[in-house]
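So, here come the structures, one by one.
What follows is calculated from the coordinates using simple rules that are stated; it is not laboratory data. Given the structure is predicted, the values throughout are model-derived calculations rather than measurements. Cβ atoms are built from the backbone, for glycine too; each structure is taken alone.
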Structure I
Amino acid sequence: MTKIIKYRLTKNDLMNSLSAWNKFLKRKVHLIACGGTALTLVGVKDSTKDVDFMVPIEGEYNYLISAIKEIGYYSITGWGWQRDGEEYVFDLFKENSIHTTELLESPLQEGNNTVLFELTHLYVGILNHYDLLISKLFRGDSVDIDDCLMLIKQKREEIDIDRFKERFLESAKYDNNEEKQNITLKYFLNILKKEHIYERRKPIKRSRQIRI
């Protein structure tokens, strides 16, 4: 029996595709990699099934959609675009959203992305670790949780768990189901504790003063 292997996109494949996009674009577009694409570009994963990009500026998003339609891309999902002959899908998210998650700040704000490369008409950055973790955990799939664990293990020196926790809780306040997201956070922190990655800070005990 022949095993069917689903096509997956590597970092080199992605960079080649974006270089091709740059040739037909006539104005600047900022793309911020998120999801599995970001994990692939930072070296945490070898490949990704689909291509996930935020287009933070609304005017650029509208222009990009119009431009890719001209070269044969068509909508297959709410965010997904594909053209005949390509096995992968480009998920393009407008402004500060990733699927149904709304980020606290624009990914173009200073410190919220790392530049991967910049071409004539394309700026390609990678979403910061904290918002990447939050956006994946908000979906709550087992694959997303595994991806987040992998990211923290490989980029441990770059991630402050307490800072991540605070940003997650703040983001959850604006979600439709804050309680569900906080349960997900608690579950994920317990995984980190079992992996000896995170230990909750214990309150400092103050010594009782003895009056003489």
Structure II
Amino acid sequence: MNYLVTGTDTGVGKTFVTSGLIRFARSLGIDCIGMKPICTGDNRDVLEIASACNDAEPEHLLNPIWYRTPVAPYTAAIIENRLIDLFSIRRAFEALAKRHTAILVEGAGGIAVPIQIDYDFRDLAKDLDLKIIVVAANRLGVLNHTRLTIEAIHSAKLTCSLVLLNSAVVETDVSQATNLSVLEHLAKVPIMAIERNQKEFGEIIRKLGWITPETTR
């Protein structure tokens, strides 16, 4: 089962979650690979994902499109005068899918970030047949951002499989103590917490339905 890892915003910890899930899944014997099909700005996220995958695949498959301008993909394509080649993304994804049992596809920013004028990450998720994991930063404003993101996913007739409330970034915010319980009450999808410096992701992997080699014996 393959997933798009999106966020309620930029800078919410998508790469921390994506690379953490990949590392832990691989430590359990799950043949998981990650990719970031479109990268803008520096490529630290791509290098982190590649490291989590033990450099099992070449960078051009993990990241088929890289713009140096640190803006949304659609904007970067305009600034650099280079169209986004959707076929190259599909070709890279299909190559990885042939060799691995699970793929995590990390988006750029949020679910409605434009890739082309009439194409965003919801369309990419449809084209690649991906269910969606939402990473949300545990801070003031997350209730609104998360509910809007889930609504955008459902309005596109996509499946939001899981919301991960990420406390990886230190915040001094009284809402942190209540955000998880309130989201559990309001959202109609599973909500799980991610703690700062978390390295154990077994419960999340089970929630995603990934089967470890031990469970098949």
* **Answer label among I, II for the case where distance in nm of label points 7 Å out along Cα→Cβ at positions 21 and 157, calculated from the coordinates, equals 3.2** => I
* Structure fact -> From the coordinates of one of I, II, relative contact order in percent (Cα under 8 Å, 6 or more apart) came out at 26; that one is structure II
* Structure fact -> Structures I, II compared on distance in nm of label points 7 Å out along Cα→Cβ at positions 93 and 189: the greatest is I
* Any idea which of I, II comes out highest on Rg/Rh (Cα atoms, Kirkwood Rh)? -> I
